[in-house]
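Just below sit the structures, each encoded as structure tokens.
Read-outs throughout are calculated quantities, based only on the coordinates presented, and are distinct from any laboratory measurement. This is a predicted model, so every value here is computed, not measured. Cβ atoms are built from the backbone, for glycine too; each structure is taken alone.
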Structure 1
């Protein structure tokens, strides 16, 4: 029996199995098997195609962050690309106008953002249809995904695109489950639960681990995960990425609909052709990237406010700043003076572990 047949058989069994407490363990085990077989198919297809790259998709990273525009054909990605970056991307009413990855760059609040106009995807993209594997492969390298939707078409497109991205290991607007799995040579499975579990029991966890041939390990759960989240951690190839849903062509919507959509998290309503609400879009992109700007101050000189160093808010220590400049600066680091919100008085002498904040000014002293 081929892997594809095994996948179809498991999906059919899951569909006809009733969901209740007595069948939950069996369904969790089926999900683990299904995820394992899908990974085998995906790995084989990726190896056969030489990875997610390919002609027209090998785009080098530039700037401080990379943002990918993804969506079905003819939703307005190329128009947004041309307006935001000034890079020409062919615009047409016909589908599949963009056939390769087109890069462009724009600046906002001192941050240089690389924008990628990706070809429109179709159903089955995660399985390689319509060069979908290359498109989603490039999307995995981004700091942020923007899913462009046409307001005149059903929002079921949103769920179809999410399904394709999920199938390629991309988790949108989700945090990685706080689960640690440490494999051992012997000793069996030792489960440490830091919070009460409501979705899984010990037997189910051990069954899922056994499916992946993990017979001995220490597993620490600091969250209440679902079986899908447990499988994600075991497989270890998932990418957790922020996402903005751009609802384009809003001139076709009623004002009442717009008022509702404004309150939906992660949504931005625009009209690319008429340049409506694009200032809100670039501001939302900057906030979603979750970065800070740090200005440098050479000794006995004024700070340089023209070219800030951009750091992720999750990696914003003085050591991260030094490593961003050059790795040798960490080895030569003696101390630093910081002006800004992160210190109690200006200037304040700090060490490598000090956490910087947006628009801080720093002067590094070497040994």
Structure 2
């Protein structure tokens, strides 16, 4: 992962050493996906020294800052900034399957995005944050989650039928939606609250319109319901899935149309529902079972059939393009239109131009270069 905004020699090295912020060293190290021991080895120092710099107990000299900059591909000015933005613990789908290194890297990227948002908001006006606050305890009955989803639909003044554009709806409510950078592409979508505004991070390798919409609704549910819930806990994740299901496929509207099995015209009916509601076959089967329309045996047979057809990885569907985030992309375009290029915008911050362009991308295709 590259953090430097240009390849200039560190003319600002003296200033960087006099204003060295250890929290920013932690952020740079985590963005690079390195443990303290690995960073220490790469610069010929001890892990205890890295710990001291990050905690603020010690201050590295100029030569060491130069080594750290080179090892982490960071402009020295990056270390001289203020503390990274505060963020909540991200809601990952599964903490068990997400390594601590990956969690740290994802959190650091969340801080990076939050810092970029703070810089952009000094020049560009973003939508006012208008999210309903509907806290749900992980131990609450599932009915509370579905009530929250229905209240959310009313809050956003959604008409009957499918949500036309989930990502746009989230951004209109003031949530920043971005694609993750390649280093954390192994992590599914995640979300967090920050000192600037809430952020939803989508997986750039999950090239599926239907599943992307469910991911966005799932993370929106976390932001609305789970301010204090333990991230990654099964109850909280189950609730976010149920929120997304009710938000995208209200029970009162979809129940009469769900097939009780995949026999006969079952698969054709599911395919038609998929295109109408903009959700995956897997989500429709989950919804049919959770609403009691499909029994466990029929559901299990349908899942087996999906696996046999290879649909667990890639379902058939008519829509191939993803919903595109536009909040950060449009802000960047506004600056470019008035003659402020990316390097000028980030001048003095030490933030990475490359990573800024990733965060402000409308499509993950912009990441392949």
Structure 3
């Protein structure tokens, strides 16, 4: 396939580029728990966790997750509630659900062995081109590209590629670039080296060009266009939603919690009762009416919220006013709601915003 954007590859000494990059990686790579071996299951878990999440954040989660679910079989047989609890705080929970669904398919269809062909591995739920390329190259030594944002940034600068990396159609250009550049002898180290270069040296802003092992091969460095690459259009405006939530307790200290729907944002996670506010009424009154209508309970809420929580998603921001309250009568009637003892709350998997709510509630 011919891409005009990749004309600069023809001018490169690819063998020298590979040598310089791999030599640097061998000397400078970080000691990370998923690099201790090339177990395809561990590579898979790490790559799913690392999507949209910083390495430093992932390390303790990865270690705890692998300790709890050390094999394909262990994760396949685990209760979803326990998997979500182990993932709690990492966000983007559909990753965990898709991972478990795909692992169950591996257990049933492939006898617990992670597939080593592009066709088979790409058919698994939640495994896109990047993840399949990462597993095949890192774990199995297959010279497949693994192109994420880090890699696109590095390649766009090295080859002076001006295609918008925010467009899905641009991915094929960068995948083709890696196919032409990748080391056939050590694709595992090559792909990890590109990722590492993007994480440590060729950063989004203020890249450390003077420390870059492949600076001599970099078109953007020689042309003075580092700051202009990669080209990336801005995301759409984030929507703001104002919510009111209630931490409701019974006379004997039990707390009302609610399970979110099986589909959609934060599916199957637990939370405290909450509702989106209209913006025209009194938030406390709106929340009381919501609790009476949806949960069938009479409540007494404090006059003012005890906390204000903000949580930012990629496309959405929640601003949550949190009220403390007592249930005056009846048990909650809403489907998938329940009363739990205060010392049991942390056994359930909550989203980050509602973890913050519970933490604030305990320190009132």
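Thinking only about mean count of other Cβ atoms within 10 Å over residues 109-116, which of 1, 2, 3 has the largest value?
Once mean count of other Cβ atoms within 10 Å over residues 109-116 is tallied for 1, 2, 3, the winner is 2.
Work out FRET efficiency 1/(1 + (r/R0)^6) of positions 101 and 149 (r between Cβ atoms, R0 = 25 Å, to 0.05) for each of structures 1, 2, 3, then name the structure with the largest result. Can you show the working numbers first?
Working: 1: 0.80; 2: 0.15; 3: 0.50.
Going through 1, 2, 3 one by one, FRET efficiency 1/(1 + (r/R0)^6) of positions 101 and 149 (r between Cβ atoms, R0 = 25 Å, to 0.05) peaks for structure 1.
Starting from the value 5.0: which structure in 1, 2, 3 was distance in nm of label points 7 Å out along Cα→Cβ at positions 205 and 341 calculated from? Kindly include the intermediate steps, with their values, before the conclusion.
Values: 1: 3.9; 2: 3.3; 3: 5.0.
This value belongs to structure 3.
helix-only ellipticity at 222 nm (-39500 (n - 2.57) for each DSSP H run of 4 or more, over all residues; to 500) was computed and gave -14500; which structure, 1, 2, 3, did it come from? Intermediate values should be presented prior to the final figure.
On the way: 1: -10000; 2: -14500; 3: -12000.
Computed on structure 2.
Quick check on the output: 73, 45, 38 is Cα extents along the principal axes in Å, derived from one of 1, 2, 3. Which one produced it?
Numbers: 1: 72, 60, 44; 2: 73, 45, 38; 3: 77, 48, 34.
Of the options listed, only 2 reproduces it.
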